[in-house]
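Following this line, the structures themselves.
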Structure P
Amino acid sequence: MSSPEFNVFKVGLFAELDRKKDRILAGKMSLLERVQPLTEEWAMGDCALDGVATVAMPTAVKNHRAATAWLFQHPEDSADISIALKTIHALMVFSLSDQGGQFRSQEGIPLCANHEPCDASMISALVDRLTEWTRADSFGELHPVQQSALVLIRLLDISPFVEATARTSRVVANG
């Protein structure tokens with residue numbers, strides 16, 4: 001059970017965001033229909049953030065939108081992070097890489113000076129552990145924004161793919 005101080009913090013911090021979400025969900029359109037106009041902008045920004053080459057940008061944006069749509073259309077599958085991660089990665093790199101949906105089998109690239117990605121042989125176990133953690137009661141008590149941030153940080157730390165790890169992790173974390 002969380003402390004009263006934490007609940008006040010949680011409510012105050014995300015109250016406006018929760019009100020906006022409630023207004024969206026009260027509408028007749030599905031959440032996917034509501035966010036679809038935003039997915040193009042999100043995809044462009046996400047691909048640019050990862051330094052996708054100008055030549056590959058149209059394909060990467062199209063793939064990103066497909067991955068986002070899959071996430072909204074398969075909420076039951078997105079609860080298993082391993083399934084979501086591999087599926088979304090395969091969609092993200094479709095026609096851009098032959099390693100779509102495959103965890104890396106080589107050394108990972110550090111995110112910063114002090115980051116050490118896990119050994120490739122540990123990726124599946126760590127992703128499974130992450131899935132278990134997200135099913136814990138304590139995780140469920142967190143606000144969805146906090147849940148998303150924690151999943152994103154953990155996926156980036158694991159660095160499961162050779163390429164498109166950050167884009168894939170950001171989409172999965174929003175599931």
Structure Q
Amino acid sequence: MKVPKNNNMKKQQFISDYTVYDNEKEFAAAEALDAELLFQAHEAVSRSYAPYSKFHVGAAVRLANGVIVKGCNIENAAYPSGLCAERTALFAAQAQYPDVPVEALAITAQSEITEVTEPVAPCGACRQVMVEAEQRSGRPMRIICQGNTGKVFVFDGVETLMPFIFLTKFL
């Protein structure tokens with residue numbers, strides 16, 4: 001079935017700006033504070049429990065008071081009872097420091113099956129949790145993404161990762 005053309009329809013494009021570093025060394029030279037956060041995310045990978053996917057993710061959140069809270073993905077045979085690393089870190093930060101804004105979130109991953117050389121971005125559910133963390137604090141968080149090695153992507157705010165965010169003001 002052919003859909004009739006609507007002359008009032010206009011195609012739009014969404015373009016997102018983010019910073020790309022070729023490797024962790026280049027990133028560390030430019031962003032020392034965030035490089036430490038990325039290091040903590042790499043460390044959190046070792047705590048991951050991923051016996052089913054063999055895909056281990058670590059996250060680290062830096063709060064405005066300088067505290068770093070780590071999280072990792074936890075899988076469960078009763079899928080979807082597990083939880084992503086990003087939400088683990090953000091929920092732990094909220095539970096321990098409910099009034100302290102999140103400044104930055106670093107995410108990294110490694111696989112037992114293949115080398116993860118591209119940055120790993122958060123899933124949609126994690127992005128929505130990040131949106132609400134930003135809304136509570138009234139300011140954007142930096143998001144730092146890397147695989148096990150390789151390039152580092154830096155996003156200034158969740159909206160650069162997820163356009164047309166669902167805002168709580170609609171509820």
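A short reminder: the numbers here are calculations on the coordinates, not readings from a lab. Every value quoted in this text rests on a predicted model; they were computed, and no experiment measured them. Cβ atoms are built from the backbone, for glycine too; each structure is taken alone.
Which structure, out of P, Q, was distance in nm of label points 7 Å out along Cα→Cβ at positions 23 and 39 derived from, given a value of 1.7?
Numbers: P: 2.3; Q: 1.7.
Corresponding structure: Q.
Thinking only about distance in nm of label points 7 Å out along Cα→Cβ at positions 79 and 135, which of P, Q has the largest value? Don't skip to the answer; put the middle values down first.
Details: P: 0.9; Q: 2.9.
Structure Q comes out on top.
Of the structures P, Q, report the one carrying the highest value of distance in nm of label points 7 Å out along Cα→Cβ at positions 15 and 143. Each step should come with its number before you reach the end.
Working: P: 1.1; Q: 2.0.
Between P, Q, the highest calculated value is found for Q.
If helix-only ellipticity at 222 nm (-39500 (n - 2.57) for each DSSP H run of 4 or more, over all residues; to 500) is calculated from each of P, Q, which structure is the one that comes out at -8500? It would help to have the intermediate numbers written out before the result.
Details: P: -20500; Q: -8500.
Source structure: Q.
Matching task: 27, 22, 14 is the computed value of semi-axes √(5λ) of the Cα gyration tensor in Å. Pick the structure from P, Q. Walk me through the numbers before you get to the answer.
On the way: P: 27, 22, 14; Q: 28, 20, 19.
It traces back to P.
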